[in-house]
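None of the figures in this text is laboratory data; all of them are computed from the coordinates on show. Just so we're clear, the structure is a prediction, and the values are computed from it rather than from any experiment. Cβ atoms are built from the backbone, for glycine too; each structure is taken alone.
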Structure I
Amino acid sequence: MKKYLFYSLTFFMLIACNNKKKVVEETTLPKPSWISDRPITDMYYIGIGSATMEEGTNFIESAKNNALNDLASEIKVSLESNTVYYQNESNKTFNEDFRSTIKTSIAADLEGYSLIDSWQGQNKYWVYYRLSKAEYFEQVERKRLAAKKAGEEFYRLGIEAAEKGDVILSINHYFDAISAIKNYGPSAIEVLSGGQFVFLDHLIMSALQSLLVDIEIDNSERPAALSYFNGFKTYYPLLIKRKGRMITGLPLESTYFNQYGEITEQYVTNEYGKANVSLAATDIKVPNVSNVVKVNIFAIAKNRVDAEFLNAKLANLVYPRMELIVNVERPKLFVDATEKEFGKRRSGEQLSGILVSELVKEGIQIVDKKEKADLLLELVSDTKFQSKDENFTVVVLNYNINLSEVKSKKSIYSGADGPIKGVNLDEARASVKAYEKAEAEMYRKLVPKLKEAIL
């Protein structure tokens, strides 16, 4: 009996499970046609998206975002096929960048779309959104007119600030005007100016270019030449003005080359419209050094949220620039050397000759009279007998050196070395050996110190 009841219960449970499975299958909605066969309509933009249903993910939101991006892509294609872009060789890159950002900006600004249908498959969730084309273009036109109004107002404020002499404020207003219409192509917005319709983008950029053209870089206050006496460094004072008015807070950029390559430095004019641009000679063998200075309004734009967009626009403008040239005066050196052996002047100037040779390589000019010189190099050296045994003679050399300014007599370097030993069969050859060793020591120790003191 118990066995019969067990089999009966098992049979009914299997039937119940089978019926439940049929109910689930029967209540699952069939896959809608819009998933495989995209709707085509002249009245709506369509967006279809899906997302994998995974635990812990917001697949509904992901599917929605994918659908809106799809919808934006459809709008983008429509806009690109119906919008005329002002292009030439110089702004081609900019307009290509503008095209590539259309989809992103559309997706971010979409309004008025509706969820038409959704479907949940075995592991995917699908949604179908649409947006009325008529409603969308009403939105676009409202935004375009608002952008036009803002752009015109900022343009007007830029003109007004320029007339009052506030160049920085004028530039910022022009930047605001450019930003106000940045979501539209250069030929998308027209305004009436001077009795004719012109593109607002062109009007703003022309006004900004006109403002820049009026900026003057005055370099009439020329600095002294680069020389030993200023450490081969100086400042070139510049006065920046527009229509006779000094410009405060205007960024400048200075570019020059040294042994490390191209160097760029930034400056800003002070309250008097002045900026002191540094110049330095890293190689005194050249006759002059030069820096190219130009107005750098990119520095004004760099902290704005749309700096990258503005930089692309500003790249096509012409900026006030000037090349600053300063002469390099090579230091003049007079050498007074007394080289002796055992108290008597020796023939030739071995040690001073080394110093002269190395300093000339650095661009230092050797003169024949002290009166012509900026610097005086004094060298005194002598050898003396120290000892002798059955085979060898030992001679020692000592020298003193002093480098000073001729006019002020200020010593800028002094040093001494010795005793430097020379060993050979006799005194004469030992003395020669001592001078040879002193020569090697000078290459290693003294020459770098003299170069550092002068250069």
Structure II
Amino acid sequence: MNLTALAVSAQSVDAGKRISDLHPQLKGIIDLPVQALTDAAEAAKGIDVVFLATDHKVSHDLAPVFLAAGCVVFDLSGAFRVQDAEFYRRYYGFEHQHADWLAQAVYGLAEFQAERVKQAQLIAVPGCYPTASQLALKPLVDAQLLNTDLWPVINAVSGVSGAGRKASLTSSFCEVSLQPYGTKAMNPLIIKLGGVLLDSEEALERLFTALVAYREQYQRPLVIVHGGGCLVDDLMKKLALPVVKKNGLRVTPADQIDIITGALAGSANKTLLAWAKKHAINAVGLCLVDGGMSTVTQLDESLGYVGKAQAGSADLPNALLSAGYLPIVSSIGITEQGDLMNVNADQAATALAETLGADLILLSDVSGILDAKGQRIAEMTAQKAEQLIAKGIITDGMIVKVNAALDAARALGRPVDIASWRHADQLPALFNGTPIGTRILA
């Protein structure tokens, strides 16, 4: 194999330098300059094989150019590893535009499919942990010793040499080898706030203290979604305006939508921003459709200006999360026609969870879903929920909450938790996946 060219992005400070100057161990072996890639189609001329060690989105855009030129492409990113375009919107935060190449891409583990790898034009190279994990499991699968109906749990540990690092307690071999890997790349966690929480300074203090402790320990991206039903009820009472609810949803006539928008996107949102500021959290106040992170349509004409949210673009929330901000999102939406819409906050949180591929927790006044005796139900399936609704045990707003959680669990392919904000000491454990309320199963 003749190595004919090395390339980096046109903006790279390494463009024009020799690879052996950047990596002295290569002197006398490879002394080619690293060229700025300004025209992929031109660069593809006369090339048989291309190795892409680039970001997912970059590979998504570059690979088809080289493939169209007849090159064989080995892509080291995740851009073509999963043959489901929806997967990329949910977990990678971008819309995949090349379903044709997704269908043709071959997952590059030769131990599983050597002949297909030999014949493929696009090889999606797996990462280090998937490679090690899948190769370890293969003999068990081949011998039918692994129950494929269950998810295996794999404790993967990386080894490092420590070469070139200054000696310290945190850079020693045993410490680095067992440090959490890629904690900032975890799925975001959406926390939906509800009930009378916004009316209680003590509760808000406990909540934000728990958020600070969790963010410091786990560095996981968090998003807060909120409504403010109690706040709106109080405001309507002061203004002598009627409060009408239908199937747990607030009927919102034209003369109330501006008031409700001011209460939720204004007072409630800014109250939460103030508490974040008080606890030294960099937060950003948003409404449901900012940056296109969801789309909103009218739910039912009989409900008035009540909307339904659907997943949108993850670009804005991902940019904010990557920069370390805490997005605080009100459940006010806007339709394509420019109409303000009051969206149920549970349903709004579900739509954003779909946008971000996030885990979802619905915090409320109650400790979870209760049975006929008032006892907390630890786990809830759709079948059990239907039975309790039919018996009148789950009613009103809890029906909306349970249905939103079931929708989210189905869409996300993982459980959703309904729990109380009142148990502040248990919130960090809840945020880390320990159920303390009712876990909704798809």
Check your understanding: Among the shown structures I, II, from which was the value -10500 of helix-only ellipticity at 222 nm (-39500 (n - 2.57) for each DSSP H run of 4 or more, over all residues; to 500) calculated?
Key -> II
Review point. Here distance in nm of label points 7 Å out along Cα→Cβ at positions 129 and 345 was calculated and came to 9.9; which of the structures I, II was it taken from?
Key: I
Practice item. For structures I, II, calculate distance in nm of label points 7 Å out along Cα→Cβ at positions 153 and 281 and state which one comes out highest. Key: I
Practice item. Work out which structure the value -0.75, -0.91 belongs to, where log10 I(q)/I(0) by the Debye sum over Cα atoms at q = 0.08, 0.10 Å⁻¹ was derived from one of I, II. Key: I
Point to revise | Entry that produces 0.00 once FRET efficiency 1/(1 + (r/R0)^6) of positions 273 and 393 (r between Cβ atoms, R0 = 30 Å, to 0.05) is calculated, selected from I, II | key: I
Review point. Upon calculation of Kirkwood radius over Cα pairs in Å, for residues 41-200 alone from the atomic coordinates, which of the structures I, II produces 19.1?
Key: II
Exercise for review: Rank structures I, II by relative contact order in percent (Cα under 8 Å, 6 or more apart) and report only the one at the top, that is, the highest.
Suggested key: II
Exercise for review: Compare distance in nm of label points 7 Å out along Cα→Cβ at positions 57 and 209 across structures I, II and report the one with the greatest value.
Suggested key: I
